[in-house]
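Engineer: Below are structures written as structure tokens.
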Structure 1
Amino acid sequence: MTRLVLLGGGHAHALVLLKLRKFIAKHLEVTLVTPSPLHTYSGMVPGIVAGHYASAVAQIDLARLAQGASAELIQGRAVQIDPAAKRMVLANGATLAYDVLSLNLGSLPEYGGVAGALEQAIAAKPFEGFLALWRDLLENGPRAPRIAVVGAGAGGVELAMAMQYALASRGSGGLVVIYADKNVFTLKVAPRIAAALQRLGVELRPAMPVSALEPGPTVVSPAGSERFDAVFWATGAAPLPMLRESGLMTDARGYVRVNANLQSVSHPDVFAAGDTASPAGATLPKSGVHAVRQGAVLADNLQRVVRGTALLDYVAQKASLSLISCGEKYAIASRGDWSAEGAWAWWWKDWLDQRWIRQFR
């Protein structure tokens, strides 16, 4: 009996479960371990915040997918991985053994040692908890809330614009402020982002790193202290400490080093994809785009390793399409040196997102 354990319910493992429905293999036992039976597709989160989608539209029913793949679902969280013994320890103290392990655990917010951030900020991930707190702020918070978003990457600016649009849509006012320690956009895209923020009324504080968060919550920066009704943390990604502690080979930051087959370079019976993985010889941004594309290769390779056949390589695109939603049904599209914007770009993004999520229904 080959025991295949899928640890984490991210984009890649959703695709693995989808493809396992048609995979027939004797003596194969599949287990999915994930904290939640539902997975929210990251690409549609700004649309949920803005009010364009209901949460259910962007959710993947992992329990139903697992059932269709004849996989056991364990709703829980791993706290330790022992690749030498081929087992893991769950938060409830139970142990789970495996023959082949696949990791698709996502990432944590990067707090960067900012004092008070963990206690005072609302993390943008995991999305389920973030969306619940966002809804609570809209329903039970001040009528015209002052909101700070820390982080001005694609995720941060999308959330800020979606929040400002949602506040404006209900006619109650409110202000969203972005604290940015650096510019992460290309020279072609940055002016478009700045214009979109200005059009919506989002205040951008450039070159303004947050040094601390104090009760209130209060943001402390080089400009002084400023109080808000809520602070949302949308900075870069950080790896789960459990990965480095496991004994799996990791990169300098702590993500699992994988080869072109998405196998751990130190333990070939362990695979990793999405934010969890760090491909050897490549530097990929932590985004759902790569998780989705890696998921297709991962699904094939997990079947191939069970059959004992040659594995496939994952080849990342040199330049991927970026579609940044701007609160309203308007988006900025870019790829390499090309960029454009308009309502058509939002509908293009909507079509791509809806097409991807529809396959899981």
Structure 2
Amino acid sequence: MNRYLASIKSTTLITFLSLIAITATLQGFRLPSLFAIGLLLGMVLFLSQFGFASTYRKLILHGETNGIKAQIIMLIVATCLFAPILSAGSIFGMGVTGAIAPLSLSVVIGAFMFGIGMQLGGGCGSGTLYSFGGGSMRMGITLLAFIAGSFWASLHMTWWQALPSAGVWVLGNSLGWTFAVLLQVWVLIGLYIWTPRATATTLPTPKNWRQTFSKPFFFRPWSLLEGALALAILNFATLIISGHPWSITWAFTLWGAETATYVGWNPASSTFWQGDFQQAALANGIFRDETSLMDIGLILGALLAAILSNRLTFTLQAPPRAIAASLIGGLAMGYGARIAYGCNIGAFFSGVASTSLHGWLWIISAIAGTWIGVHLRPKFGLAN
């Protein structure tokens, strides 16, 4: 059995390295680099089990703050890493921009929908991908509904964008980057201090230090702190290579549109899909889309981490009510993320790290929706 598992691990590693090499040959440096970052993100998310949906649920129901504190640390580090690059506006001769969006009613409604959806669907944007990569077939159902909901919302974007909006507010641009970073970090540190003490440590203790680090990084579980630091660094790497921070859900919108064209949908029928960026994305296809490659890499990275850590388990059965929750939750997340300009990653994590106030508006609205979603879970037979 051990020889069989070792063979699977070796074959998987060779396959992943081959995929990266082939992608590099066909696409140049930038896209395979982002694919590789996606692989690392998937591994980090799986090994640390760094979640957003479960974190907020535990906070609401049990007052657990481990995950919240880890997210605060992640935001502090990312904010400090992002600021010099965003203030300069370019790096290595390439323009860079943060994850910015307006303070609009559509963000409030979309994030609220997303909060409900991630509790019913069983995961957030990143959680859906890494859980599916780790063998959860239920999350595969959530992902399909996520894609459908995201494309569906794209057909209504003109209406949503016409709702009341206070415009884009980026602290770095309004207050100056030095003061903006100091202000945001001060607020985050205040939240960290104000948040009740974590119920369990997120760092290895002296008692289990040797046991924790007895295996190489990718063959053992990670602490939440390790996950938080790694995610901040990998988001920074994404910013440097792609010119914008990490995002997830644009790919779902594109995948839905690509699928729809095969069943007769005409992009010319939608105002949203007449934009230059959208038309170029459809013309180039999924494998030349940065977000798509990172999402695919994330799924495969989670699969690789599950194999290397001997934690790959395929769960194929789910009761009808759980499947219904996945479908409803996925649709709500997909639709909500599109009209809110992103999910927990693109809107919250990358938005806050870019000092865009829409990231803060997003998380407040999403937590309100989470409260509703948590109390809906038992009606679908989902345990809290």
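Engineer: Of structures 1, 2, which gives 39 when relative contact order in percent (Cα under 8 Å, 6 or more apart) is computed from the coordinates?
Structural biologist: Only structure 2 yields this read-out.
Engineer: For the read-out distance in nm of label points 7 Å out along Cα→Cβ at positions 149 and 333, a value of 2.2 was computed from one structure; give its label from 1, 2.
Structural biologist: 1
Engineer: Related question: Quick check on the output: 19.0 is mean count of other Cβ atoms within 10 Å over residues 261-268, derived from one of 1, 2. Which one produced it?
Structural biologist: Of the structures listed, the value fits 1.
Engineer: Then there's this: For FRET efficiency 1/(1 + (r/R0)^6) of positions 69 and 317 (r between Cβ atoms, R0 = 35 Å, to 0.05), the calculated result is 0.80, so let me know which of 1, 2 that is.
Structural biologist: 1
Engineer: State the single structure among 1, 2 that was used to calculate helix-only ellipticity at 222 nm (-39500 (n - 2.57) for each DSSP H run of 4 or more, over all residues; to 500), giving -9000.
Structural biologist: That value comes from structure 1.
Engineer: Matching task: 3.8 is the computed value of distance in nm of label points 7 Å out along Cα→Cβ at positions 109 and 181. Pick the structure from 1, 2.
Structural biologist: For distance in nm of label points 7 Å out along Cα→Cβ at positions 109 and 181, the value 3.8 is produced by structure 2.
Engineer: Who wins on Rg/Rh (Cα atoms, Kirkwood Rh) among 1, 2, i.e. which is largest?
Structural biologist: Once Rg/Rh (Cα atoms, Kirkwood Rh) is tallied for 1, 2, the winner is 1.
Engineer: Using the calculated result 0.65 for FRET efficiency 1/(1 + (r/R0)^6) of positions 93 and 125 (r between Cβ atoms, R0 = 35 Å, to 0.05), pick out the matching structure from 1, 2.
Structural biologist: Going through each structure in turn, the value belongs to 2.
Each value in this text was obtained by applying a stated rule to the coordinates, not by laboratory testing. Computed from a predicted structure; not experimentally measured. Cβ atoms are built from the backbone, for glycine too; each structure is taken alone.
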